[in-house]
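Below, each structure is written out as structure tokens.
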Structure P
Amino acid sequence: MEQEPKAGFMALVLEDFRRRPLWMSLIFYFCLYMTFIYMPFDMFIKPVAEDHEIWFGFTLTGWWAKATEPLHWLIYGLGAYGFRHMKPWMWPWAGVYAAQVVIAMIVWNLVNPRGGGVNSAIIAGLIFTVPMVALLRARPTFQTD
């Protein structure tokens, strides 16, 4: 008896995961989540009074946060598109954005009252340095044939 080819959503996801390294696929799916689920919620449902956006470790709240949300949305949307199609322009820009996240994690832990101080800044900085370095070293992965 001939076996039917795998079909359905999970087969598509598994096929997509094979297009790039696992760690990069995880970043891609994070960008998808942020683009299609979280950012629309953040922009259109979350009240202005509860809104927070972090840029380079500094927290923007209220209308300042709302005003910068479209930029975050654009970044995640471009990330989702770029990782999906493995666009050459993703290198070095994905790594540059990841460097901004490293800076933000360090600064936020040092300057925000809810941050954890020096030890948390070091730990968070080191954790987010891993994907930053991986993205900056991934140039061949983004090259076209």
Structure Q
Amino acid sequence: MDYAERLTVPLRWWVQGVMLVASLWLALVVAVPEGLAWTVTALALAVLIGVLGGYGSPRVAIQRGTLRAGRAHIDLQHVGEVTPLDADGVRRQAGVDADARAYLLLRPYLQRGVRIDITDPADPAPYWLVSCRRPEALASALEATRAG
């Protein structure tokens, strides 16, 4: 594996979610029977784990000549120019300079990312815009893997 990163949600989202579930438990425990309060709280906690775990599960990886970003994947032979972007660059690429056909894997808690131009004429997406924590490392890994 040449590069791998999971786009996990930040710790503060987990803390805030647990505090929300605890507030729900506190409201329920005084209003309904204790067993029901615990059952509803357990279900709410399971939903929280499912939602935050699922939202933070996408991986960005380069492996065996393939770039994977979430559920999408493409052979590296179809990857063109790779541009690491800072927060302002990602905001512009996702906003003012956006192309509606582009593939986006963006997370609001990751400010930086990479624009990856796609050279495959059969692919309707002109580029991928992918959030990541280390855009320079991803760009370097893509360039090194394509060159090697």
Structure R
Amino acid sequence: MSDLKLPLTVNDIKELVPHRYPFLFVDRVIDFKLNDYIIGIKNVTANEPYFTGHFPNSPIMPGVIQIEALAQMGVLYAKLCKPEARTSLIVLAGVDNVKFKRQVVPGDVLRLEMGNCRSRLGHWKMEGKAFVDEDLTCCATFQAVEIPGADLR
């Protein structure tokens, strides 16, 4: 990924994160600004595996999946900002101030935004928000830790 060309497709994303189906929750990266923010998309479809057991008669995307999607955006942000981190494993170390505001259902397009990102000595802190259209679905503050040389792709 020497040349960053937006949007990043799911195949581009797989080059940066170790996640694979059914645990890859980012379909595209549509915007990125170095040392500022990253924006991605998750298309929520009726055939997602979690819908068979999470309120199957009235499917709702689990909040923890929304949080995981945002966390994956944080990993993408870190690896795009810091190319030397591309050979590191970046793991979630904490989630604070989580709020869920709106249900996410099949057919929704979840816009994932990570911003206010800061890094110091391999520790990352960032703020994530997810939206459907202009409606906030959830938000949280994330911490992550970079483990050099442990990339599991």
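Any read-out appearing in this document is the output of simple, stated calculations on the displayed coordinates, not a laboratory observation. As the structure is a computational prediction, the values presented were derived from the model and not from experiment.
Work out which structure the value 39, 23, 13 belongs to, where Cα extents along the principal axes in Å, for residues 73-136 alone was derived from one of P, Q, R. Label of the originating structure: P. Computing Cα extents along the principal axes in Å, for residues 25-64 alone across structures P, Q, R gives 33, 25, 10 for structure P.
Using the calculated result -14000 for helix-only ellipticity at 222 nm (-39500 (n - 2.57) for each DSSP H run of 4 or more, over all residues; to 500), pick out the matching structure from P, Q, R. Label of the source structure: Q.
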